[in-house]
Structure I
Amino acid sequence: MISIEQAKQMAKRLRASLQAHDQQASHSMALELVAHQLGYKNWNTAAALLPAQVRQTAVTFTKAIPILRMFDETKAREFYLDFLGFSVEFEHRFEADLPLYLGIQRGSLQLHLSEHHGDASPGATTFVPMDNIEMFRDELQAKRYGYGRPDIVEQGWGKILEVHDPFGNRIRFCQD
């Protein structure tokens, strides 16, 4: 069952989607549309009958985001942004002279890089299932990165393209 809060979020996303397509809709109109979509006569009826919160009946997980240790912001940006093609999702420091915590992403792959010594140990391995591994290899090799030119290794269970960052971490990209 959908809660009132979830219905409001649906209306908010609907309104944003319509605006992205040059269609204007008021907040109340979006709420009415969601109410109809959920089978209610109008928003007031939906608001009266929908529960405030839906009780969770099972533990669910969305995805894991690995945290990798880094020691040098410049080298991290060169490797992850310039070489691997990630983009910055967010940057956080508690103060200007304190360690960096950096969120990066490429497509649906998200990684967090941290200069905080308690967040992660150097030398971690992250396994990343993917498609089009040959295209990715060709992209990386074309960049002529001075510290590595990764190639695909065929295993009995898939193709592996492993890269090593400047901090001792490994990312194993794998295609079945």
Structure II
Amino acid sequence: MSQDAKYCNESRVVKTSHVFPPDTNVHNTLFGGRLMAYIDDCASLSATRHARYPCVTASTDSVDFLSPISMSDSVCLESYVTWTGRSSMEVFVKVIAENLMTGERRIAATSFLTFVALDKEKHPVVVPQVIPQTDEEKKLHETAPARAVLRKERREESRKLAEFLTTNKPW
């Protein structure tokens, strides 16, 4: 590890919110899009905290909705950098729903996002490596290279699809 490597915990962000009626859909559960905005916000803070440069979302690699989040729940997001490339960072976000009346907690969603750190001229900059400490951090760190391969394959498929797609007006 290089001298400027940082612990996963140094990028950790925790955000907890109530679930209010304007945040819910017709099923009285948290809008998926609202949760996705929370996820991107927390992940971007973790990436910036790790790199100490402005960061942009390169991709939302996955968002897996595992359990609905209702108005009787709070929603707590925990994010941190799990792995780095040269200028990119993989950020993991764990979403925990807590029934505020019973105290029952459950994993409601998980997400992986990729961010790139940019300098003032908007060029990618080298970011510190990451050092995992907990069992969770170690597991995510050691499985990250496989996710990186899948991410590159998916991005290439997206590029090929974009070449095929039209920008003609549909009307």
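When volume of the Cα convex hull per residue in Å³ is calculated for each of structures I, II, structure I gives the greatest result. Taking mean count of other Cβ atoms within 10 Å over residues 113-120 as the measure, the highest value among I, II is held by II.
Tell me which of I, II gives -8000 when you compute helix-only ellipticity at 222 nm (-39500 (n - 2.57) for each DSSP H run of 4 or more, over all residues; to 500). Only structure I yields this read-out. One of I, II was used to compute Rg and Dmax of the Cα atoms in Å, for residues 65-136 alone, and the answer was 16.2, 51. Which one was it? Derived from II, not from the others.
Which structure, out of I, II, was relative contact order in percent (Cα under 8 Å, 6 or more apart) calculated from, if the result is 25? Clearly, the read-out refers to II. Taking mean projected area of the Cα convex hull in nm², for residues 49-96 alone from the coordinates of each of I, II, which one would give 4.3? Going label by label, the one that fits is II.
Values in this text are rule-based calculations from the coordinates and carry no lab data. The structure presented is a predicted model; accordingly, all values stated were derived computationally and were not measured. Cβ atoms are built from the backbone, for glycine too; each structure is taken alone.
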